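So, here's a batch of structures to check.
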Structure P
Amino acid sequence: MTMDETIKRINELYHKSQAEGLTEEEKEEQKELRQKYIESVRGNLRGQLENMTIQRPDGTVEKVKKVK
């Protein structure tokens, strides 16, 4: 399932929950899809931060370091 399909399904389940409620299986599916989406966003952000560099006022350029 692509991320666009995942988002679409999350939205469908949300609207159904507001209109008529969800079955237990649909609630579990919604929970899993939301977790998958959150993991994807975190991974994308982590990838962007790992490739970021900072240019200091003295002109030096350094890579952003991972904070422990």
Structure Q
Amino acid sequence: MQKTTLKILGMKCQSCAKIIKFGLEEEKGVASANVDFGSEKVFLEFDPTETSLPEIENKIKDLGYKTL
């Protein structure tokens, strides 16, 4: 498992954080996604043999948000 933290842009409320969390946790290879609305970050744990960081970033983009 690989762990990483991404900065998320575009969250306006706690519901946005939940959308990102549940959207990412549905992705194959993502073991956990903890989104902190206050710090605008997502703390990820994923299997790099099943998904990649660019794929995760694309999923976040598909949900309507941006990453740094």
Can you spot which of P, Q the value 1.3 was calculated from, given it is distance in nm of label points 7 Å out along Cα→Cβ at positions 35 and 51?
Q
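Out of P, Q, which one gives -10000 for helix-only ellipticity at 222 nm (-39500 (n - 2.57) for each DSSP H run of 4 or more, over all residues; to 500) as computed from the coordinates? It would help to have the intermediate numbers written out before the result.
Details: P: -22500; Q: -10000.
Checking each candidate, the match is Q.
Using mean projected area of the Cα convex hull in nm² as the calculated read-out, with 7.2 as its value, let me know the right label among P, Q.
Details: P: 7.2; Q: 3.7.
Only one of P, Q returns 7.2 for mean projected area of the Cα convex hull in nm², namely P.
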Can you say which of P, Q returns 2.8 when distance in nm of label points 7 Å out along Cα→Cβ at positions 27 and 43 is computed?
P
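Hey, relative contact order in percent (Cα under 8 Å, 6 or more apart) derived from one of P, Q reads 43; which structure?
Here the read-out was taken from Q.
Laboratory data are not the source of any read-out in this text; all were calculated from the coordinates shown. All figures in this text were calculated on a predicted structure; none of them were measured in a lab. Cβ atoms are built from the backbone, for glycine too; each structure is taken alone.
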